[in-house]
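No value in this document is a laboratory result; all are computed from the given coordinates. Values in this document were obtained by computation on a predicted structure and should not be read as measured data. Cβ atoms are built from the backbone, for glycine too; each structure is taken alone.
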Structure I
Amino acid sequence: MKLDSDDFELFGLPRRCAQDRVQIDARWKALQAEVHPDRFATEGAAAQRVAMQWAVRVNEAYARLKDPLKRAAYLCELQGAKVDAENNTAMPASFLIHQMAWREALDDARDGAAVESLNDEVLAFRRAALAELESTLDERRDWAAAAQQVRALMFVERFAHDLDRRLEALGQ
């Protein structure tokens with residue numbers, strides 16, 4: 001293993017958006033078993049520091065690889081298509097219309113049933129958008145379009161959290 005390997009290489013996975021979560025989890029457990037600092041307890045402070053660096057590196061890679069949206073953003077970055085969501089908010093007009101309609105629907109929702117219905121709609125949109133993103137990355141290999149899709153999905157994730165908070169507040 002090399003510290004400068006990308007996450008996919010580190011985990012022995014193909015550089016694709018579509019991944020098997022079970023395989024990612026199993027590989028993480030195996031890597032953690034290899035690099036856990038406790039394994040190097042008798043080898044001195046230097047070996048333990050290196051093991052700690054490896055453990056941190058493996059955990060950071062795992063956090064990116066296990067989450068489909070973070071994995072997609074990482075693939076874009078590896079190909080030079082910066083997502084840069086903090087500074088680049090460009091999104092397709094059709095998505096902006098969805099975004100505004102969802103916000104209005106959430107503002108107008110007065111009961112749990114209305115919020116649940118909106119939540120179902122947003123989750124269905126998210127599933128379809130993730131499938132489209134996988135196709136953009138793995139089949140078309142259109143990194144710039146994928147970066148734009150990632151930015152849109154980041155909004156969907158934030159909005160889904162807002163829906164969860166509203167449902168909690170309503171006792172749902």
Structure II
Amino acid sequence: MILEDLGSLVIRVALGWLFVTGAWASGKDKAARDFTTSETALVFKWRPEIFACLGILMLALSGLSVLFGVFPRLGALVMTVFLIPAAMIHFAKRGQAEAFKDQIAPVLSRESHAEAKSALEALTANAVFGHFTAGLKTLCLLGPSLYLVLAGAREPMLIGLGADGHWHGLLTRL
């Protein structure tokens with residue numbers, strides 16, 4: 001195994017594991033699915049439950065595909081498509097945090113609530129900054145996912161098209 005193969009494998013394992021665990025966390029129970037649906041509704045207003053289920057499915061299938069090397073280029077393409085609205089959701093959460101602050105702040109307008117108002121400002125700043133950086137992180141994942149799409153997954157993999165356009169993988173040797 002050459003160094004490029006090892007690097008590609010590290011990217012595949014990291015991205016695959018990240019997506020598989022994300023799918024599990026998003027769909028493990030009704031509370032998780034409801035939360036995922038409410039987050040999805042920030043970007044997809046029409047039938048967010050459909051888009052949430054589609055997102056969980058995209059997370060799981062692309063993660064497994066890339067992790068185990070079963071058509072990993074296709075899986076990486078699905079990851080790439082998923083990451084754009086995922087980042088949009090984080091950026092929408094920034095606006096939601098500001099809106100929540102604007103709803104709560106008038107209640108804390110009296111002098112006796114100065115500490116609570118200060119805490120609300122800090123909490124809002126943390127939420128805005130946290131979702132901004134999470135959105136940037138999500139967009140940064142486009143780099144490795146696009147690498148796998150464009151350069152092709154390398155050995156070891158079960159089956160897929162290599163960068164040369166030919167079939168590669170353990171299943172091609174049977």
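One table, with the values for the structure above:
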item: Given 17.4 for mean count of other Cβ atoms within 10 Å over residues 60-67, calculated: source structure among I, II; result: I
item: Value -25500, calculated as helix-only ellipticity at 222 nm (-39500 (n - 2.57) for each DSSP H run of 4 or more, over all residues; to 500), assigned to which of I, II; result: II
item: Distance in nm of label points 7 Å out along Cα→Cβ at positions 36 and 108 derived as 5.4 - corresponding label from I, II; result: I
item: Label whose coordinates, when mean count of other Cβ atoms within 10 Å over residues 28-35 is calculated, return 15.0 (choices I, II); result: I
item: Among I, II, which structure scores highest (criterion: distance in nm of label points 7 Å out along Cα→Cβ at positions 124 and 156); result: II
item: Read-out distance in nm of label points 7 Å out along Cα→Cβ at positions 44 and 68, computed value 4.8, structure in I, II; result: I
item: Top of I, II by Kirkwood radius over Cα pairs in Å, for residues 20-115 alone, largest first; result: I
item: If P(r) over Cα pairs in 10 Å bins from 0, in percent, for residues 76-139 alone is computed and equals 17, 38, 32, 12, 1, the structure in I, II; result: I
